[in-house]
Structure P
Amino acid sequence: MLTRGEACRISGILDKVCEARRKVIPGYGKEHVLKTIYILSKEPTGRLKLSKLLDIGEASTRTLLKRLREEDLIVVDPVAGAELSDKGKGVFAPLLVSARIFRSQVPRLEGWGVPVFLCVKNMGHLLDLYGVLRLRDMAISSGAEAAIIGVYTEDHVFRAPGMDIRELKRSIELILDRNNVMGGSLIVVLKDGEDTAYRLLAQFLELMCGRKD
């Protein structure tokens with residue numbers, strides 16, 4: 001389980017890596033930093049490939065990697081590319097274990113195209129603390145065209161307070177089950193790209209730290 005202290009540490013790193021320096025704001029956001037961490041946790045990746053995966057310029061990617069290296073969170077091999085350092089693996093392991101982002105279209109969710117799922121283990125309490133309307137507003141402000149927010153219970157039932165989604169409920173449950181999502185997870189279904197999910201994850205980390213009003 002991702003603890004409050006671990007969430008605060010990661011959130012602080014995101015702030016530092018994304019801070020303006022000499023009044024210049026980086027050409028990337030927290031969502032790009034988080035996506036980079038997930039990519040590098042799987043395999044070493046070169047700067048050009050990473051730039052394409054993040055859909056940001058090469059100069060911005062270079063700055064992002066430089067700042068992660070300054071924090072000793074990555075190591076860079078001239079041939080293989082960048083990968084998480086031992087420190088980086090230790091810092092981000094709780095997040096990588098707790099939070100998953102994936103696409104799924106089987107079974108199909110009518111009217112949702114290929115939705116993106118953000119699943120955060122043991123973070124269902126955020127729904128109790130802040131309410132579904134607050135979390136849905138956060139998803140929309142993060143760029144989502146539409147969002148379904150709920151909890152996948154320990155008995156593998158998807159519950160979305162305040163929404164009549166009976167036609168979608170079974171399909172969502174099947175997707176979560178087929179992707180081995182843990183019971184007790186906070187679930188956000190997004191009708192948009194992955195960047196929105198990573199942006200929202202950064203905000204959830206801030207909520208865990210009590211940094212959002």
Structure Q
Amino acid sequence: MTVNNSNIRPQYICIDWENVQPEVFPSLQAEHIYMLVFVGAQQNKLSFPIVEAVQKMGSRAQYVKVSQAGNNALDMHIAFYLGKIASEKPNVHFHIISKDTDYDPLIQHLRTMNIRANRYVDVMEIGWIKNQKSLELAKETKDFLQVSIEWLQARTSGRPASEQALKNTLKSAALGNSLDDVQAEVVFNQLVEKGYVVVHGSQILYPKF
């Protein structure tokens with residue numbers, strides 16, 4: 001079966017290597033994930049984890065070397081690339097990895113233009129990467145129920161309103177396409193049995209959240 005990726009939102013991880021040097025990188029093999037590593041003019045060394053991550057991603061990752069040193073020179077490079085990419089891919093979601101709060105006004109401005117952007121101090125803080133690590137642990141322990149409960153707890157609003165919608169969400173967003181229809185049905189029934197989900201006519205309620 002051919003998978004249509006045309007509606008998948010491109011995810012761009014932009015790392016301010018002058019500001020932070022993450023030592024751990026997750027698997028970023030999905031075709032809609034890209035990474036840009038911005039390196040300062042006077043930085044001549046890169047750690048093995050980042051080199052390995054860029055190498056594994058192939059053409060979806062690249063280094064951007066700042067040509068000249070200067071105040072905020074690297075920040076300006078990141079801002080330029082954000083604008084360039086956003087003009088080419090309107091559906092993009094940016095993840096800026098930096099401790100520098102100077103990016104925050106830019107992020108707020110991007111959001112007013114309906115461009116998704118966030119800043120994190122570590123790549124492992126990105127929501128879907130956290131979810132990916134939870135899924136990896138769930139696969140090891142077979143505890144898909146606990147992952148589903150945590151996913152529902154994290155959402156104070158916007159939970160699926162019908163039984164089928166919840167089952168579909170369990171398969172896709174909550175458990176990252178790790179389950180088939182039968183497995184999703186099992187997890188749904190476990191949620192009902194433990195009182196996390198109550199079927200009320202055509203709707204479902206979440207009394208424990």
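Details
- Label whose coordinates, when distance in nm of label points 7 Å out along Cα→Cβ at positions 81 and 169 is calculated, return 3.5 (choices P, Q): Q
- Looking at Cα Rg over 2.2 N^0.38 Å over structures P, Q, structure Q comes out largest.
- At a computed -12000 (helix-only ellipticity at 222 nm (-39500 (n - 2.57) for each DSSP H run of 4 or more, over all residues; to 500)), which of P, Q: Q
- Taking mean count of other Cβ atoms within 10 Å over residues 17-24 as the criterion, the top-ranked structure out of P, Q is Q, with the highest value.
- If relative contact order in percent (Cα under 8 Å, 6 or more apart) is computed and equals 25, the structure in P, Q: P
Quick note: the coordinates plus some simple rules give every number you see, no bench work behind them. Because the structure is predicted, anything quoted here is derived from the model rather than measured. Cβ atoms are built from the backbone, for glycine too; each structure is taken alone.
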